[in-house]
Structure I
Amino acid sequence: METILFLAHTEADGSLAQAALEALGAAKTLALNLGQANLVAGLVGEQVQRAADRIAASGPARFLGVTGADFAQSRYATDAAAVEALCQAAQATLVIAPATSRWNRVLAGVAQRLGGRVDTHVTGLAAAAGALSINRWYYRQRLEAVLQRDQRPWFILVDPGSHTPWQAQAGAARVETIPVSLPDALKRTIVLGLREPAGEAQTIRPDAALLFVAGAGWTKKQADGRTHVKEAEKLILDCLKLTRASLGSSKSLVDLGSEGQAVLPFLTHLNQVGQTGSTPRHPKGLATCCHGEEPHAVGWRFINERRAINLDPNCGWAHGKADVLYVADAFAVVAKVNELLAQGSSKS
């Protein structure tokens with residue numbers, strides 16, 4: 001019989017992030033499908049009672065917690081010790097965790113310590129005849145594989161956005177505190193503080209409802225024979241501010257800087273979608289001034305509703321890759337959208 005450990009770390013305010021609730025939904029569904037599996041919740045953070053109460057109704061047989069100031073911040077040595085202690089206390093054979101930057105750094109090492117195996121970029125979990133199989137992606141999510149493993153414990157990192165988050169009213173949970181001994185050698189790394197861009201300068205928002213993708217057409221010559229990079233910059237940033245969208249970019253656009261051409265200064269390779277860039281997951285996506293070649297289709301495969309603005313009705317994006325194509329000038333369309341959004345926000 002499998003023992004499934006749902007593993008999560010708390011946020012700065014003691015809550016659980018959306019990605020953690022998605023992993024919990026996957027773990028609970030898997031426990032039901034396996035039949036005889038036990039579900040245990042393991043939480044790490046400075047305080048975990050609030051997080052445990054939030055998921056009390058999800059049905060774990062036990063709530064285990066590793067708490068204290070030493071576990072407030074992400075640090076490999078202390079996080080690894082905490083996860084190892086939770087796995088041993090739960091006698092876990094399967095560990096389901098959200099693929100956050102904190103867990104991505106740690107779980108492979110813990111799997112090695114416990115003689116287990118680890119898989120990342122998991123987007124699907126299925127159980128048939130008591131056997132578990134997972135769907136995961138390789139090569140920048142261009143190749144999908146279905147895997148089964150006999151090795152235990154098996155650590156499974158679930159990609160955010162690939163599962164429905166667990167939802168229910170909060171309750172009251174009894175948390176068993178798991179002691180973890182931390183010698184000074186494990187606490188040499190110290191977090192001095194956090195630096196982050198101002199809210200209006202933040203362009204990457206994984207939880208945004210809309211992904212706005214800018215293509216190289218924004219920096220090319222327009223109908224008057226001139227480039228309008230400053231105007232493009234203002235239009236895009238105003239749209240992001242009004243919609244709270246996340247910003248993506250084609251590879252060709254972020255590469256323009258190395259070619260000596262005019263670029264949008266707020267774009268980096270971190271914004272790149274497809275063709276060795278990220279594969280985002282958002283409810284909706286809007287491609288503007290993009291060519292729409294196959295790499296974009298790969299990068300956008302998990303967007304639920306894909307729309308594009310392009311002057312060329314024969315653009316590759318228009319043929320089977322976009323749900324809706326607006327044959328229009330992106331400068332004019334985005335300017336009008338910004339105007340309507342501004343009017344709506346002023347009324348509210």
Structure II
Amino acid sequence: MGVTRAGVTRADMTRRQLAALAAGLVAGLALPATAPLAQTPAPTWPQRPVRFIVPLGPGSGADIGARLLADRLPARWGKPVVIENRPGADGLVAIQAFVNAADDHTLLFTPAGSFTVHPLQYTKLPYVPEDLVPIARVSNTIIAIGVPASLKIGSLAEFAKYARAESGKLNAAVVSGITEFTFDYFVKTSGLSIAKVPYRDIVQAATDLSEGRVQVMMSSYAILQPHVQAGRVKVLAVNGHDRTAILPGIPTANESGFPALEVEGLVGLFGPRGISNELREKIAADVVAVAADPTIAERLAGTAQVPNPGGPAEFAAAIDRQRAQIATIAQTLGPIPKQ
């Protein structure tokens with residue numbers, strides 16, 4: 001066995017070298033697991049202004065809700081929120097703009113009913129359901145059915161009787177999507193014949209209703225409200241499951257004997273395909289916190305919207321229930337011509 005000048009054997013040196021190597025490996029393994037993350041922190045969101053695309057015009061229920069959130073969210077996000085109204089083509093204009101953006105700073109703020117019926121309406125769509133990822137439920141827009149005050153009709157039963165007497169002579173204005181399908185369901189199950197007038201922007205239809213050019217309209221109460229307050233439109237019923245405390249004197253369609261008209265005005269925020277669950281939860285938490293603020297709730301109530309904040313899972317479940325309702329309606333309506 002060899003001996004070095006210091007009197008240490010080569011075997012001892014080998015043992016010491018191995019021990020030092022092992023100690024170095026152990027020390028390396030013992031480094032804190034968070035060290036690499038601390039060196040490359042995840043980017044914050046948002047990094048620039050956030051855009052909410054709305055498929056309805058200014059003054060609609062969804063537009064009002066979007067603007068209320070846009071006023072408050074910058075305090076949490078540190079960036080402005082810009083509202084972009086893209087009405088037209090049953091919501092397809094807005095949805096296509098949203099999908100084409102493919103950007104997690106461009107979100108879609110919309111009634112779910114504006115697109116859940118698209119598979120029944122169109123042979124070919126410029127998007128697939130997976131392109132619209134539910135982030136946060138915000139509110140339930142109160143949907144109502146109104147007639148010109150000049151008709152002197154006081155209830156849904158009176159309107160149905162009037163429509164039968166004037167079969168084929170009346171015109172209707174209806175928000176596209178599930179609201180339109182629900183109205184068609186009511187017309188068919190009640191044995192009525194009413195023509196529908198198409199509108200690019202349903203807000204304009206309320207003026208026609210107030211002046212008697214349209215004899216019935218089903219839309220958010222917010223659109224009808226100015227004409228109701230002016231005494232030119234009479235609201236016969238609200239279309240939710242329960243009578244709302246915001247409009248306690250107006251019965252539900254179900255109370256009035258027409259359950260076929262029941263529909264939930266579900267409104268919320270959607271993100272693009274591929275958005276991370278972490279970001280969905282972050283955005284949802286901020287939206288839910290803002291929507292639950294008493295001041296926001298009061299302002300929503302002033303525009304006939306009921307705050308109903310919920311996260312991604314709750315919003316997705318509510319949309320699934322709406323799709324089930326549409327399936328039932330479709331079975332009754334039979335084959336629906338597609339565009």
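A short reminder: the numbers here are calculations on the coordinates, not readings from a lab. In this text the structure is predicted, and so the values were computed from the model without any measurement. Cβ atoms are built from the backbone, for glycine too; each structure is taken alone.
Here helix-only ellipticity at 222 nm (-39500 (n - 2.57) for each DSSP H run of 4 or more, over all residues; to 500) has been calculated and equals -8500, so which of I, II was it run on? Considering all the candidates, the number was obtained from I. Quick check on the output: 5.3 is distance in nm of label points 7 Å out along Cα→Cβ at positions 169 and 265, derived from one of I, II. Which one produced it? It traces back to I. Here mean count of other Cβ atoms within 10 Å over residues 57-64 was calculated and came to 22.0; which of the structures I, II was it taken from? Derived from II, not from the others. With P(r) over Cα pairs in 5 Å bins from 0, in percent, for residues 113-160 alone coming out at 5, 20, 31, 24, 14, 6, 0, pick the structure among I, II it was computed from. That value comes from structure I.
Computing relative contact order in percent (Cα under 8 Å, 6 or more apart) across structures I, II gives 24 for structure II.
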